[in-house]
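Dropping the structures in below, format is structure tokens.
None of the figures in this text is laboratory data; all of them are computed from the coordinates on show. Bear in mind that the values here come from a model prediction, so they are computed numbers and not experimental data. Cβ atoms are built from the backbone, for glycine too; each structure is taken alone.
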Structure P
Amino acid sequence: MTRSLNPQSPGIRYQVNGIALHCIEAGPEDGPLVILLHGFPEFWWGWRYQIGPLAEAGFRVLVPDQRGYNLSGKPEARRAYDLDTLAEDVVGLADALSRQTFSLVGHDWGGLAAWWTASRHPDRVSKLGILNAPHPSVAGAYMRAHPSQMMRSLYVGFFQIPFLPETMLAADGYRSLKDALRRTSRPGTFSDEDIAHYEKAWSQPGALTAMLNWYRALPFKPAMKDATVRPPTLVIWGSKDRFLEKGLAEASVALCEKGSVRWIENATHWVQHEEPEAVNAALVDFLKA
């Protein structure tokens, strides 16, 4: 069962890949393992609507604060956040639970890490679920071919500048981050209480720089000769995403040996918050099939 869904829960820490990763666990200990990876600027709380339903469906659910976030370790070097390292974190968590195979679900940056893990470690990932996140191998080429997407992604370049993004994002009680969550989601998606929980996570010592280092590590993206995604893959995509065009989903699925897209037309980038029942039903059906 769920240890706790208190957003400031101490959870459990696993020593993985040279750092401590804070995790929330739920569901039967002998259930099939599902790892949920959050994105920027969230923490494990971003999966609060999925943890219970997946556990009730019989899955062992593991939800880490990814490296740099909330209560997990925060290495200082930018290279500590490259995609190969993020994938090793995921595999390390499965190793810590003595699981050879697992299903993986990721949103936003967690989705990029999930794509990369599935491409790098196809023998470990049994099924892959992606929510509004492109495969890292298609993002650059897609932006070069679609200037409209490049305009949407200008913030990625800004986040790679040293120091200035931290100053801007932290100003006035993290006002720009709070506004961004609310401006790009449906009204009421993030309550005042939710925002307060996020602010507490952002305020952890070193967290803001560590979170931005995921972007600053992009120039160190490891080479991948074969980006084919071999595990069965379900992409769930909120069609009203203001950050990412739908073409990124299509280009990513084209890399999959067995992939499909479930469009959720009325949802934005924050699809698992806005349409939890639809997302949960789609994930359970896919993961149990």
Structure Q
Amino acid sequence: MNSIEMKNVTKRYKDFTLDKLSLTLPGGCIMGLIGENGAGKSTVIRLLMGMSRPDEGKISLLGYEGEKIYLAKDNIGFVLDSIGFYQNYKLRHVDSIMRSAYRSWNSENFFSLAERLGVPGNKKISKMSQGMRMKLGIAAALSHDAKLLILDEATNGLDLVARDEVTDILYDFTKDEEHSVLISSHIVSDLEKLCDYIAFLHKGKLLLCEEKDRLYENYGLLHCTSEQLADLNDAAVIGKRVNRYGADVIIRREEAPKNLKLSPIDIETLFIFMVKEDDK
């Protein structure tokens, strides 16, 4: 079963439009939603949380849609860039409020995860760093038997060791094929290591949504002269950067001339080139 299905979802605001977005997150997978600030990532999260309704299109969560979508809420864990607990709360207060909110809340698991992530039990949230608050939010999201995690900029403020720890936890979570994660970030390197699927969002439009391994297989980086660039089929070129020394080109491997040597791409470079091409 697919954990998330969004079909031609449009949301209009006065100065921004999320335009006909369609994406699918299969069970057992982690999808990274990549985009610069203002690209629409938080709009997508709000729509999935039910904090906003689409003007057009359909959303399905864990097989529920329309008026029945609320039935999925107990099985979804959210972590936002602002975790939403009162500033004077300590761990015991978070445990108490979450136990009353979720029938399947597991206090033992919550305190164990908080300890693993180094969240202090006797410190108020107001005294925690941004990274520590994120780790608290992740521990809470993983402690009520959720099948789907939706994480908005959840690696913000985390140091390298903490990011690696969170990565391990999310890997363990998705070993169950019924579990999935959608994680948004503008820090592409965080998501490249973690995700099975990558979705590029730019100015409210979905530029690409694909399995990460297929991106590596399908696209390559070509260093070439201006003359070689001029000979390429325009339809094969995803994006390019030209300077007086030549050109760097992202190209579809299957359409590249056989005599040209392509280098592997990284997700960040692919995203930057696609965004620049889309802005032309």
> For which of the structures P, Q does the calculation of mean projected area of the Cα convex hull in nm², for residues 32-199 alone return 9.8?
Replying inline: Q
>> Can you rank P, Q by distance in nm of label points 7 Å out along Cα→Cβ at positions 184 and 224 and just name the one with the largest value?
In response: Q
> Here semi-axes √(5λ) of the Cα gyration tensor in Å has been calculated and equals 24, 23, 20, so which of P, Q was it run on?
Replying inline: P
>> If Rg and Dmax of the Cα atoms in Å, for residues 64-119 alone is calculated from each of P, Q, which structure is the one that comes out at 13.3, 40?
In response: Q
>> Starting from the value -12500: which structure in P, Q was helix-only ellipticity at 222 nm (-39500 (n - 2.57) for each DSSP H run of 4 or more, over all residues; to 500) calculated from?
In response: P
